[in-house]
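A.B. asks: The structures considered in this document are given below.
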Structure I
Amino acid sequence: MTAGEAAGDRAEERTARQRLVRVARGLEEGDLLVRGAQVVQPATREVFGADVLIAGGRVAALLGAGANARAARTVEARGAYLAPGFMDAHVHIESSLLTPARFAAAVLPRGTTAVVAEPHEVVNVLGVRGMGWMLEAGQASGLRVFGSVPSCVPASPFERGGAVLEGAEIAAALRLPGVLGLAELMNYPGVLNLEADTWAVLDAARGGRIDGHAAGVRDRDLQAYAAAGPHSDHEATTPEEARDRLRAGLWLMVREGSAARNLEALLPVLRERPRRAMLVSDDVSVDELLALGHLDRLLRACVAGGLHPADAVALVTCNPAEYWGLHDLGLVAPGYHADFVLLRDLERFEVLETFVGGVEARAGTVTPPLPGGGVDLGPGWDSATFEVPAHWPVMQVWPDQITTGVGAPGSGDARLVVADRYGRNEHAACWTSGTGLTGGALALSVLHDAHNVAVLGGTDADVRAAGRALEALGGGVVVVAGGEVRASLPLPYAGLMSDLPPQDAAARLSEVTAAARALGCTLPYPVTTLSFLGLSVIPALKLTPRGLLDVNAWQLLPREPRRVSGGPES
């Protein structure tokens, strides 16, 4: 921005603020009056009756109920609760399997008005171009979409995606309009071991917000991680871990998504009313968004678990706004953006209407094009076989966590294959337990964080057929049995997202889930759970195209010459 542009922005801001003053004093007509509301004020932990006067997209004044006020338009709240619009401080929009506009269509009716998108899914596939696309698509979505710059592309030295971001590129991305800071610093071994590449990323982000990501890190290592500079963590799974992070000065992000559900376990800590806490979804799929909700679902759980409604609302409004330095969001108060939600009650958090900038919220309908990012398994795929080293342990899969366990060799029941989708002709296979899959194969091109191809189950022929089906779709999700596709959801945007309306995308995903269950799969959200079985920074075992990774030991397990067939040939 040039000096002249900055001066113009300041003059425009001055004019707008002066109009707010005139409207607040009753000297000028406002744009909108919301009359007869019960305002939820998390800053003072109270609910009170007021009329809310709005001008130029911002709140001008909170007036005593029935006060004389002039506005071009009036909305009668009739006692409905008026709360600040909800903000998700850490979410991967891509994990919903929707483009930003379609994601907005799913969450705006649930009261979400702002998100901080961490687009490391699309950035792992397409690099900085993906970051720019997410910001552009976010601007057209109808939501306030802010960004945080992915810090670990790739997530670790053990995997490769479609791009590499180094310190200089991250420093440049941090200057993009709408970017608020550095995203989750997942490579905690790199932080603790003072690895030069990891510290170059940290150095590039100094002076701004740095999101943490310290799964399983405790004691002296947690103190060392916090000392390196991150400001938050969303990987606590027990009250002890949560308190340790708060005591170490980290903001606590309590995660409740489709694959990792930590809210119930951490409710005892939230009932202690920690000063620096918030709720985030991290990863939530379109079917769950439509069936259960977004942040409204988390608010219901908090109030049912004993939190005062205003304390619960603070966790998705003023707290995340403060954390990210968004000083004119997060409250319904004079001068703040008029982003708010009308609620029928403060138990079910049933949304009557959502407003963004003082206008009834509507999702965008245009998604900018995003060329590239398909699936290329290479010419050797048609003759590939997928054997598992006999000595490798079994990956134990849990339905409500993104961590995995370690089982004894020979105890698995479904094979997992992970194959490079960027034309490098690499693949590996291991055994898993806990999925219930007994036949056919579930395959997808959404595999955190490098987003290679993952295929669960199946004969070698089914695995090959599933891979080629994903290629034909340009990426997506498929279920294959007997070499035939039984259900699919195309994800043509970088092999990660669909631009179908949320209801249509959810219907296709439900068909995939039903087809997987028909093959024995017992996971409630099989696509979301499978998508985390390659994330190389989450304990204990994860599979990459280069082999099976022991995350705790931070090394790939060695292959031995003796092998057993991973599955029968059809």
Structure II
Amino acid sequence: MTDRTRKSYAEIRAELLARYPQGHAPGGVDIDHIVQLKIQGGYASHLEIAREMAGVMRADMAAYDLDPSRFTQSLGCWSGFHAQQMIKSVKRLRGTTKGAYVYLSGWMVAGLRNRFGHLPDQSMHEKTAVADLIQEIYTSLRQADEVALNDLFQELKAARAGGASEATIAEIVARIDGFETHVVPIIADIDAGFGNEHATYLLAKELIRAGACCLQIENQVSDAKQCGHQDGKVTVPREDFIEKLRACRLAFEELGVDDGVIVARTDSLGAGLTQKIPVSQAPGDLAADYIKWLKVEEIDTTRPMEEGEMAIWRDGRFVRPVRLPNGLFAFQDDTGRQRVIEDCIASLTIGGADLLWIETATPDVDEIAGMVAEIRKVVPNAKLTYNNSPSFNWTLNLRKQVRRDWIAEGRIAEGDYPDGAALMSADYDATDLGREADDRLRRFQADIATRAGVFHNLITLPTFHLTAKGTDELSRGYFGEDRMLAYVNTIQREEIRRGVSAVKHQHEVGSDLGDTFKEMVAGDRALKAGGAHNTMNQFEAAAE
């Protein structure tokens, strides 16, 4: 595996020959079979994956600091198969998996991967489901390695059996030694920690043991957590959040993942509430900086203090913090941006976070860049992970931004294009404005990487929407007039022509792996599935 210092084919074979000079282990096990299984097996544990992938992320972050065009990307995946197919696609496209990660979304665990049904993103799902999904994803990615390497070993076996030249055999062995793993970093969403700081620490350890090299945690109240793109978000004082960042760091250190990455997410831009008022020990400390943004009322004869109310001393006088019937405290209007900047600086400088996540209401490069510029006045190398969220109406937002900019530049008049939802119409797809909006969409991730410090671009829920759309598309045709044409035209024909290996579905899930192992232990007695009557042979030249 190219990302690791692994023994080569020749080294492993030489060690085995030194141990078994006769060329086989007890029971007649061929040492070449042992070599294959040792190489295919890859990682000793998922904790080893966490350690190595943390190093991959650190190297990527260092490369980004030198060249912001070298940002990384991921798609949110809710099953191991989704992650496997995404990484295989990247490998076909680029010839490498470099710069591609997997994002594990708490929203999709809640919505699709828990025992309680389809749930909103409010930390109601069982927290063990997050670790289970990390484990599943890495199992799937490792199996992709096994299947691909088995194909190479079968090629090697056939070459030797056919009397191929030493040069041909050496070239195949070189491809085995240079094989690039499908295993990539996972950024795992631990929500708001699922409890207090100790609960956060215990869960963090489970996610790391499952293979997570990177944990993303948000500054919402754990028992009142909301999706970042919904209302009613309640943040915690910065000291509370920093304690959870420390809990994550302790989990990494305890398990020997020294390079573990922590993403500190702030929801303050859209959060107008807090659950408690922290205790300030000195002017300008973390608590004071949090309290100063509270919405307050004057205490006077027209509205005196009443039984059970609370007052705080601020700016040389007692004032009453605005408290809602549910006991939550309100922040001043239009202070989210300032609170975000202070959150981020505290998370980086005091909490030991490595990356930031700022949850925004719309995809606006200028807005993100403006906040990052303020943060970088204190932390010059501050870097972000950014949620290219499906909660945004991307078409409408970008078209409105183009319209706004062009009006400001005098390129168009107010009445040349409509304002608001009317811009969604397909009538505008082929217009200058529609094309410019699409060009900005194409450039969006590169723009926020170079202008706004975004090291990692992700889409949280793409495979949720892809599955819904794809199933609807197939169902409409199959249960409609097209019948089998719907399946062939929308799925199979495209799989074949694009070289999607899953078209050979038996091979994809390890049927050939099973045949190889049976042959290793049974020789000519092996009952194999891949014979002349296997219908997968119809796709032999279709996808590799």
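Coordinate-derived values only; no laboratory data. These figures come from a predicted structure and were not determined experimentally. Cβ atoms are built from the backbone, for glycine too; each structure is taken alone.
A.B. asks: For the read-out Cα extents along the principal axes in Å, a value of 84, 50, 47 was computed from one structure; give its label from I, II. Provide the component values of the computation, followed by the final result.
C.D. replies: Working: I: 84, 50, 47; II: 99, 58, 46.
This figure was derived from I.
A.B. asks: Same structure again: If helix-only ellipticity at 222 nm (-39500 (n - 2.57) for each DSSP H run of 4 or more, over all residues; to 500) comes out at -8500 when worked out from the coordinates, which of I, II was used?
C.D. replies: Working: I: -8500; II: -15000.
Here the read-out was taken from I.
A.B. asks: May I pose another question? Have a look at I, II and say which one yields 4.3 for distance in nm of label points 7 Å out along Cα→Cβ at positions 330 and 522, as calculated. Walk me through the numbers before you get to the answer.
C.D. replies: On the way: I: 4.3; II: 7.3.
This value belongs to structure I.
A.B. asks: Which one of I, II has FRET efficiency 1/(1 + (r/R0)^6) of positions 202 and 346 (r between Cβ atoms, R0 = 30 Å, to 0.05), as calculated from the coordinates, equal to 0.80?
C.D. replies: Label of the originating structure: II.
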